[in-house]
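Take a look at the structures listed below.
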Structure 1
């Protein structure tokens, strides 16, 4: 029987993500597939160690830095990956300290780095002895610096958020970002009701909760592989956060309309739009990447949504065939993704703040083209999955200053009742993980004057 060490797989994943620039979701999926012989319990262990370490990486590095004579940035990459995963187990998991330490030493030995087993053992034993007093936070640290270590958020993100929100708000946001979210699905009501699907999933042993805001949303747990469920194959649902569902509610698609989802990948909003259109009308779902367009079309076929036409196109370039051709256009713009930190813990380290200006230029180019595609008296919805004022409110202010033919509509009457009080007086909606138990999201609805 094949023996696969889950700690080795976890350390390899961390190495690939933090040293080689891999994306956590893609890297985990690849390594779990390659090591498919692992028991499900071990796969869960790997996922927990990898995502948990990423969520707490600055905290973990501060602990290592406090006790080690060799600083983390000077360590051999494999040693550092093993130490990080072991510290996570010691501080955040119900793993005996001695087991976490001994297994880490064995991983070093098995990689032919026997001379460094003493170093690894010494660092971890020192950490275990001083567990209650690490990491050391200096009294000279600013509030942002303390938050950065305690919740492993880069200092530039914290300074940006503290400039807009109060300290308690930012700390609660950071705290929520470091918790694993449920898997949320949107029920395909053309095939089954939410209550019926809930009943069937629960009979299958899946733990199900109804959505916090959207009536056709379900939150799932106690299921390892969503795609393996028969209801997935039958097209009874697709995976989608409630924040994205709310964006579709604000778009308010109707049967027989002609709608463009201009940045559609991975396709969840297009699927929900088509379902709300009762699969009647025309829905064009576009993306710049051919392989993502193929995935959108495959998803539409699985769900039985024949009105979706997936196309490869650059949203920042003008398409003369689309001028004033659509009743409604959704611009779910490419963004910094800072609202997705719960789901993609490494995303906080993939950005450094300097790329925001380039992103904003792209967002405005897409908005500029989309504006001309909307019919008179039609609707343009702009959304992002980020918590960044420049990418959100400032873009809408810019757009309305450039396009006097548009005005901002108050979306209060379109949002679920749980969110009506959160609609800004200006008319847009912002969602936050710690307030709404969703991704961080921004949504604005604009109407073209008749």
Structure 2
């Protein structure tokens, strides 16, 4: 298994020398195998390791999972960061299935933890078995090429060093080296679709091909290669028809419908903050809108596409004024009506304060009057953005940042008791800039919910 992990790391450039890796460890065989594999390879790969464990609060006995992880971390003398979230409540509140809600809560914790501890990569314990299951699940719902690619070895900031290994190998690795792990009993519940695929469908398919798991993983890899070609072609075509955040309809119509569909899918996903909820019926409606050249069509999460004067634009419809909602330090809060989640964390001062990511900002903890809260724009809002002595209209600032006019009234604005701190995606307030001697900063992050 060591050779497979080394080969995967090298082939996909997963872990450059000197990388700080946050390892997600649940206590199961896959994640425990990942933990010990990376630990034993840390010197040859020159890695700095931190461990993260997240309790989803789904099972009453989850404390036993943490105990297994704590024992291993103490043995290996690594740092452990613990987190928890009420996934059942999140599932009810956002109308997601249990797996989606768990993934969303877990990823929010892992990403905020990585930012706080300075980890450049987050390592997950997904195996070739998970890839095969994912390909089958996507095939059953009628997915296209991007769905049939399964899981990728490297999708920033996540890496999957075990993706060439199967689940039997990870369990065998743990048995060989005396590594304790916990089996999650919910993995036997075939009411959950992934469990049914693993426990019922894959064994049935093995009657026709004993190496069905490897075959499905290979299918995912080949589709992944095909997707790279499609993405490259679509990006080139998209650049030719895009202008100032809108698409030129006449040039869209000149493209083959299949290429046009790729462009429309990516533009819609960019407006939605991800591909979740984007279906073939939406792409067909967008195709019809392009053919008509006039009118609108509705997409999920309050997004609509509008065609007018040879231009197609995606905008988020106003969800109405948002009452102030607190975002405590060290937390991640979702705003379903706006389609955003906001994180606030105290972190060590980074080498570069101005992030290349417009949805990450740094503020001075001494200048911000906690607590922070999020609200929507109000008439007459003005503030002094970083580097400016006077004030500027927030409406104008959002316009300059490329926020579509219909979305400005529902755009998230992070504030404290003294006023605006950070209109998401723009500059922070000048009064909140980080002082030269500050050793820690507030890391503000906003993400479209996916």
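The numbers here are math on the coordinates, done by the rules we state, and not lab data. The structure displayed is predicted, hence computed values, not measured ones. Cβ atoms are built from the backbone, for glycine too; each structure is taken alone.
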semi-axes √(5λ) of the Cα gyration tensor in Å gets 38, 31, 20 when computed on, of labels 1, 2, structure 2
From which structure (1, 2) was distance in nm of label points 7 Å out along Cα→Cβ at positions 159 and 415 calculated, if the value obtained is 4.3?
2
Calculated from one of 1, 2, distance in nm of label points 7 Å out along Cα→Cβ at positions 39 and 375 reads 6.1, and the structure in question is 1
Figure out for me which of the structures 1, 2 the number 23.9 belongs to, where mean count of other Cβ atoms within 10 Å over residues 31-38 was derived from the coordinates.
2
